[in-house]
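None of the figures in this text is laboratory data; all of them are computed from the coordinates on show. The structure presented is a predicted model; accordingly, all values stated were derived computationally and were not measured. Cβ atoms are built from the backbone, for glycine too; each structure is taken alone.
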Structure 1
Amino acid sequence: MSELIADRAPGSEQTSRAKRLRASTQAVHEQLDTSITLARILDSVEGYRRFVGMQFLFHRDIDALYRDERLQSVISGLEQRRRLPLIERDLADLRLARPSQTGRPVFGADASADVATALGWLYVAEGSNLGASLLRKEVAKIGLSDTYGARHLAPTAEGPAAHWRSFTDGLNAAPLNEEEEVRVVTGAQAAFAHVQALTDACIL
C-alpha cells in the first residue's frame, strides 16, 4: 500500500516501534502490494471504482478507532485523520452505492478496542497515506482529482512525510508492556491480512 518510513525513536539507540512493525509485516505488505499492482486498478475508472469500494469497507471497519479517546491521547490529531468521509464523497462522485456490508465493523463504536491491537491497525491505515501520493498521480491520468473521485488520496497541508512522522512519533512514544508489544504486531499483521481479503473480494 505504501513505502513506509521509520526511524529510530528520538533519543534512543533502540529500534523504533514503527521500524519493528515494518520488519514484522514486510511479507504480508509485499503480498498486498503485488496483488494491487497486478490488478491494474489505475488503468481505468472502472478498476479504480473497485478500489474505492475496498477502501470504503476497510475504513468503515476502523473508523471508530479515530474517535476513541484513549487512542486520541496517544496520537495527536487522530480524529482529523479520518478518511471515511472523503471516501464516501468519492463514492458519490463516481455514482457508486456503498458496497454491501456483511456483519458489524471490525471495531464498533459501541465496543472498547484494545489499544495495542488498535495501534497496529492504525499503523497500516496511516502508512497507506504515503503510497497515496503515487496513486494520486496515476488517477489524474483517468480524469480524477483531489476534488472529484480521488478526494481520499489528497495530501494533507503538512505533506505525506510530515503527516506520517507525526503519527509515528505518537506510536513510538506509547508506553506498552511486552504483551502489548506483541499485540501491536499481531494487530498490524491482522490489518494487512484483512485488507488482502477485501482486495481479493472487491478487486481481483
Structure 2
Amino acid sequence: MPKIQSQYLAIFVIWLFHISGMIGISFGDSEWFIGKSALNLTVSLLIFLLMFPVNSLKKWLLFAVFFFVGMFSEWLGVNYGLLFGDYTYGSNLGPKIDGVPLIIGAFWGILTFITAEVASLLGLKNWPKIFTAALLMVGLDFLMEKNAPVFDFWEFEGPVPIDNYIAWFLIGLFLQIILHYAKAGGNRLMSSHLYLAQLVFFLFFYVTAII
C-alpha cells in the first residue's frame, strides 16, 4: 500500500477507535467499551511506532528513555506517594509491573514525541516549543483526571493534588528538553491526529461529567 494511503488509513483507525469509544461509553455498553481501553492505547502505540515512525536507533533509544522515566516516575508515585501524590492504578490499562501498567510508560513516550510535533505545527521553536509541548502534556492529563476513576484507570486518595500537575509539567519539560536537543522529529500530521483524538475523547467526557 502506498505510504500516503497507509497514513490516511491509520488516521481513520485512530478516529474510529476514539469516536466508537465515545459513542459506546455514552450510549451503549459502557463497561465493555471502557474495558477495551488498553486495546485502544495499544493500537495507538502501534500506529505511532509505524507511522511516526520510530525507525532509527536514536528514536528507539529516546522512546526507551521516555518509557523508563515515565515508568520510574509512576512507580515512585504508586509505591511511595512521591511526585504525583497518593494514587493507585485500576485494572483497565493492562499488565502492570509493581503496580504500574506498561502501557503508561509507552504513553509517556508517545505523548513526548507527538506534543513536540504539535508545538512545531504551531510555528514554535526552541524554548517556546519546549514549554508549549510540556503544557500540552499536562493539559491532556488534566482532562483525563476527571474520569480516570470512572474508567478504572487510576484513582487518587482524595482530590487530585496540585503536585500532580506540577510533576507532570516538570517531567514533561525534562523529556522535551532531551527530545529537542536530540533532534528526532517525525510525522506531524500523524502526531496531530493522535493528540487531537485523545484530546477530543477526554474533553468530551470531562464536559459531560460537569454538566
Structure 3
Amino acid sequence: MSFSITPHHLQRQDNSDDAVFYAEPRLVKHIDEPACAALTNFFTGILPPTGEILDLMSSYASHLPLEADYKSVVGLGMNEIELQANQQLSNYLVHNLAIDPKLPFEDNSFDACIITVSVQYLVHPITVFKEIGRVLRPNCPCIVSFSNRCFPTKAVNIWCQLNAIGHAELVGHYFDDSQRFSEAWQADISPNPGWTDPLMIVSARAL
C-alpha cells in the first residue's frame, strides 16, 4: 500500500489544543490485561536489558518487563500526573509534539524507543520519526504498538479511515519516509484473536 499524505489526512475531528484534552489524568491502561502481557513479553525479547529507553508519548504505564534493569527509562508525554504515577520511568518530560515535534534530546541518546498505542495521534509523524532516528543510536530499535482502541476525535483522519492492515502499512510508511530507519517489519502479537484486544507491532532500526 502506498500513501500520498495530505494536510487533511493529518487533521483531527478535534483540532483544539491537546494540552486541554489531556489535562485530566487518565490513570488507566489503554489495552486489556492479556494485550498488556503480550506487549511486555515482546519487549523482553527485543529491548536491550541494560539500555537507555525512550518511552515516547508516555503515560501511566510503560508495560516494560519488571525484571529488566534498564540504565534509564525516560518518558515524554502530555500529562504530568500520569507520568509521575508511572513507576517504571526514571525521568520524564511534559512535551506537546503537536506544537513542537522536535525531541529535546541530544543525538544518539537512546538504545530503544517505544511508542505504545499512541502513534495515531501524531500530527507531524514524519518529523517525529526523523527525530526518533536522530536520538537513537545506530541499529537501535523503535517499536510502535497499536490496537483497535483510540480517542477517535484526536486520532488523525487517515488513521480513522484505515483498518488494522492499513494502520501497519501507514506506520511502515512513517519509518520509510523519515529516511532514518532500516526496512520496517510487522508482527501480530494479539494474545487471543477475537477474544481480547488485538495488538500489532511495527518496528525498524535506526540507521
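General observations
- Once distance in nm of label points 7 Å out along Cα→Cβ at positions 110 and 134 is evaluated on every structure in 1, 2, 3, the highest one turns out to be 1.
- Identity of the structure behind 2.3 (criterion: distance in nm of label points 7 Å out along Cα→Cβ at positions 22 and 126, calculated), options 1, 2, 3: 3
- Read-out helix-only ellipticity at 222 nm (-39500 (n - 2.57) for each DSSP H run of 4 or more, over all residues; to 500), computed value -7500, structure in 1, 2, 3: 3
- Comparison of 1, 2, 3 - label where relative contact order in percent (Cα under 8 Å, 6 or more apart) is highest: 1
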